[in-house]
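Trainee: Down below are the structures I want you to see.
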Structure 1
């Protein structure tokens with residue numbers, strides 16, 4: 001399983017700490033983007049994030065928790081991420097949004113909140129590259145893992161196998177060196193505070209990789 005590290009829980013010395021993350025053996029830097037509208041919290045402006053991330057080496061995995069999705073896709077596509085993920089809960093034509101992301105030569109993902117019925121993803125599974133299962137309510141770091149996410153993982157594994165779909169399954173929220181065992185059938189784990197609340201990022205990453 002690959003590890004995508006979220007810096008959402010970092011409150012001090014962001015640039016320094018992202019550089020520390022970049023020098024661990026994580027696979028992705030997970031870029032959480034919140035507008036204060038789609039979710040209550042708001043993250044840093046794009047210009048600031050770009051200035052910090054532009055010299056990092058790791059692949060980028062962008063998670064948009066925003067209403068004005070096209071504007072944010074335009075901005076964050078400049079980071080040349082591997083994935084840009086939007087939410088199924090958006091009140092927009094998601095097929096158009098997926099197409100827009102792919103036109104930028106970026107892989108498209110859809111995220112689903114804990115309270116949303118997993119079957120709502122069915123119309124999109126044939127044309128997306130990633131499904132992001134939120135195992136906490138989006139918008140805050142440091143929350144406890146929700147066991148209801150496990151059923152969604154198996155649903156998506158079965159759909160992928162039955163239909164020969166190509167998406168990867170990513171899980172985000174409450175993941176640490178114990179809960180990573182619960183989601184061991186997923187492809188990517190997004191991990192935040194378990195890594196960034198430590199004074200030794202690589203040690204925490206090693207725990208995650210060794211406990212799978």
Structure 2
């Protein structure tokens with residue numbers, strides 16, 4: 001039997017490369033994905049990566065892997081499977097997560113399928129990962145994040161580290177995606193794990 005799908009929502013914050021890379025790695029791992037792209041999420045993909053349609057996103061992810069793993073749901077279809085707690089899932093990621101989406105999830109607005117699926121993920125006590133990309137953060141943003149963290153969500157800002165000595169932008173993207181995969185329980189080797197040793201000498205750092 002296939003494992004339950006991971007729900008991936010793409011909304012209109014900045015950070016489209018994270019979403020595309022996440023889908024690539026999930027499909028390579030042969031993990032089923034329920035994909036929901038908001039109207040502004042699609043606009044973001046076009047603006048940041050030149051991906052103008054779901055078909056173009058399929059090409060960017062890899063057509064064969066997409067066809068075997070990904071099911072697409074319309075964001076205005078609140079009767080789709082991710083809207084019900086009786087439809088099993090292996091968790092949900094909103095990547096990137098706009099502050100508007102984050103706010104709506106924090107109050108249980110459920111105006112769209114992404115928001116409803118996130119609400120269901122919380123109420124069923126499944127893993128919900130929200131990847132905001134905003135700076136600076138206002139008190140309103142922080143209060144919404146705190147409310148969600150207290151409700152059980154993982155708020156994971158798009159904040160790549162530098163201790164692994166990244167050499168190019170894809171290294172920074174992989175760092176953030178690797179952290180999401182760890183929280184979803186998906187095996188990954190995108191980034192060398194920190195051991196406490198100096199990367200130059202191999203000795204323990206002081």
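Values in this text are rule-based calculations from the coordinates and carry no lab data. The shown structure was predicted, so the numbers you read here are calculated from the model rather than taken from an experiment. Cβ atoms are built from the backbone, for glycine too; each structure is taken alone.
Trainee: Given that mean projected area of the Cα convex hull in nm², derived from a single structure, equals 10.5, which label among 1, 2 identifies that structure?
Mentor: The read-out comes from structure 1.
Trainee: Suppose distance in nm of label points 7 Å out along Cα→Cβ at positions 96 and 112 works out to 1.4; of 1, 2, which structure was it derived from?
Mentor: 2
Trainee: In addition: For which of the structures 1, 2 does the calculation of distance in nm of label points 7 Å out along Cα→Cβ at positions 8 and 184 return 2.6?
Mentor: Derived from the structure labelled 1.
Trainee: Oh, and also: If helix-only ellipticity at 222 nm (-39500 (n - 2.57) for each DSSP H run of 4 or more, over all residues; to 500) is calculated from each of 1, 2, which structure is the one that comes out at -9000?
Mentor: Here the read-out was taken from 1.
Trainee: If you don't mind, another one. Work out the source of 0.40 here, i.e. which of 1, 2 gives that when FRET efficiency 1/(1 + (r/R0)^6) of positions 32 and 136 (r between Cβ atoms, R0 = 35 Å, to 0.05) is computed.
Mentor: Label of the source structure: 2.
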